[in-house]
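Novice: Pasting the structures in now, so scroll down.
The numbers here are math on the coordinates, done by the rules we state, and not lab data. None of the values given here were measured: they were computed from a predicted structure.
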Structure P
Amino acid sequence: MVVGLHEKGLFNWTEWAESLSRQLHQPGTAVDGSDYYECWVRALEDLLRERAVAADADIGELQKSWQRAAEATPHGSPIVLDNDPQRSGC
């Protein structure tokens, strides 16, 4: 997703690296890097907010939709947003 958004010109690699670095250096971040993925997601969310691509509410709703889709997807099948039982043909 980050590569795709970069290729579309939403941000350059320096901006991405700075956003990720800010998250990785937040107080309380795991020294062993076990929360790297969470930092990566927060860095992307920050860039989406800064560029006015998505608001907090939109990001939160999408997270919930992915969770519902994951829970509704049979084991071994790809998780897709269409599997969210509450998603209206968006």
Structure Q
Amino acid sequence: MPTFIMLTNLTPDGVKTLKKNPARVAEVNAEVEALGARVVAQYATLGAYDFVSVIEAESEEAMARVSVEMGSRGTMSSQTMAAFPSDRIAEIL
């Protein structure tokens, strides 16, 4: 299954939502699954991004659906990148 890295920043509304309901992160991950993807790993980070998530989705189109749905809520913005295991670089080259 294709793997994607999603770099996420919370908006001020997203920060308020998370502060009021810290369990919201798990709820969002369940919503991602309902959209046909799966959060494999997720990290709250310090620095340029608030969260780094590793997500598996059946296709780029499915991941685009997740990105648009999550972004349309106004609580976060994200950048999404397709990823593959580094040991595959030899096969690709």
Structure R
Amino acid sequence: MDDYRSAPIDAKFAELLILIEKAARRAWEITRADIDAVRAAGWSDEAIYDAITVCALFNFYTTWVDASGVGDLGDYSASGKRMAAEGYVRS
């Protein structure tokens, strides 16, 4: 997916992505109206909180990795394939 605005996703998910993009790029501009729009799309407060938290953590990790110079820690393709086939929990 190159751009969620033109991706074939449902309106509910698109509304959440609008908020997450704003959280990632201009968090200080988030207003009650932004949250209300996501709620109106059908997202619970817990889901909104979780989405913002994941966004914030990834911003932190990216900043930390870039600033500290930590390099790639390995090849994750095998675990990615396993998770795609089996999910996060090993049987």
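Novice: Which of P, Q, R yields 102 for volume of the Cα convex hull per residue in Å³, as computed?
Specialist: Numbers: P: 137; Q: 102; R: 153.
The value was obtained from structure Q.
Novice: Can you spot which of P, Q, R the value 14.7, 40 was calculated from, given it is Rg and Dmax of the Cα atoms in Å, for residues 41-80 alone? Write down the numbers at each step before the final one.
Specialist: On the way: P: 12.6, 36; Q: 10.9, 30; R: 14.7, 40.
Attributed to the structure labelled R.
Novice: Match the computed value 45 of relative contact order in percent (Cα under 8 Å, 6 or more apart) to one of the structures P, Q, R, and report its label. The partial results should precede the final answer.
Specialist: Values: P: 18; Q: 45; R: 23.
Comparing all candidates, it corresponds to Q.
Novice: Could you tell me which structure in P, Q, R was used to calculate helix-only ellipticity at 222 nm (-39500 (n - 2.57) for each DSSP H run of 4 or more, over all residues; to 500) as -11000? Don't jump to the answer; show the numbers that get you there.
Specialist: Working: P: -17500; Q: -11000; R: -21000.
The structure behind it is Q.
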